[in-house]
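**Q** Heads up, there are several structures right after this.
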Structure 1
Amino acid sequence: MQTDALAQLRDIHLPPGPGWWPPAPGWWLLALAALGGIAYLAYVLFRRYHKGRPMRAARASLQTLYEDHQSGRLGAPEYVHQSNELLKRVVVHSLGRSEAGPASGQDWLQILDGYAGGVDFTRGPGQVLGQARFLPNPQVDAEALQVLMDTLLRKVTP
């Protein structure tokens, strides 16, 4: 009789393994931390991108001025005056240096040298942005001035 009872028993069946859904609380916390990190990174990148917009626009305007000067659509005095105006707007509005607004001549060139970290404005090709720009025919090394101003705009950050 015992053999009959043993024969009627079924094999042992293991329960199914745990499913992947819903995840454990630790995975939820990890997912929230990852989403928070991604959101923070997106916020930082967004602010950094928008913070640099004035400088990108200024560099594009400066490049347009240089191309207009090279093609002959803009004479040397106009190129120098408009480039100086562009740099003045960048320093006063984008960098918040309102005291630089009325600066001119050597004072203005020293402010630009302070941002550039050299003496290329007071003693180099940038001198033309001082009082020399008011001469009837200013001597302009447009290529050197363009490189100098572009380098300045790449160095400064608002």
Structure 2
Amino acid sequence: MAIKIHNELDISKEIINLKGLFKYLVLYSISILGKAHGYEIKKELSKLFNLNYIPSNGILYPTLHELEKEGLLKSHTNGRKKIYELTEKGLMVFHENEYNIRRTIEKINILIDVFNEIGIYRLISVIKDLWIKDIDVPHSIIHQIKVKVDEIIDLLQKIERS
């Protein structure tokens, strides 16, 4: 039996929340940089998470255009580069949400540290390698993994309840 990707959660709401979060992270990055072109914004975003996340152009540039349409950013062309900066409205929205943005960045970095410490990224890498090599994982192994994951979930839920 091959590894099957199964998601018991409805992630559509999470994707919307992540998209909204990314918009605030872009505003935050531009507030730090003042004026910047896309590549500089991308580098700043990756620095926020110690290079554990580098946004793709496919998410960054549509977000920049959306923020511009909403009146939160303005841009001008400098040679071949488009330079972005916060508008007054963008600055106001950023300042209204700055504490929550900073707190969210801290929480994400804590989560990344925990993932690194417990080996989540290594686990994902092994699963990805198996998938790339088209290696079937026996159902008995999948069951053993599920039992261990359930034990971890139970342990974490006990912490949450205490």
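What follows draws every value from the coordinates through simple rules; no lab data is involved. Since the structure is predicted, the reported quantities are computational estimates derived from the model, not experimental observations. Cβ atoms are built from the backbone, for glycine too; each structure is taken alone.
**Q** Work out the source of -24000 here, i.e. which of 1, 2 gives that when helix-only ellipticity at 222 nm (-39500 (n - 2.57) for each DSSP H run of 4 or more, over all residues; to 500) is computed.
**A** Comparing all candidates, it corresponds to 2.
**Q** When P(r) over Cα pairs in 10 Å bins from 0, in percent is computed for each of 1, 2, which one produces 9, 29, 28, 20, 12, 3?
**A** 2
**Q** Among 1, 2, considering only distance in nm of label points 7 Å out along Cα→Cβ at positions 33 and 113, which has the greatest calculated value?
**A** Comparing 1, 2, the top value of distance in nm of label points 7 Å out along Cα→Cβ at positions 33 and 113 belongs to 1.
**Q** Give the label, chosen from 1, 2, of the structure having the highest value of distance in nm of label points 7 Å out along Cα→Cβ at positions 41 and 145.
**A** 1
**Q** Identify which of structures 1, 2 gives the largest calculated value of relative contact order in percent (Cα under 8 Å, 6 or more apart).
**A** Sorting by relative contact order in percent (Cα under 8 Å, 6 or more apart) in descending order puts 2 first.
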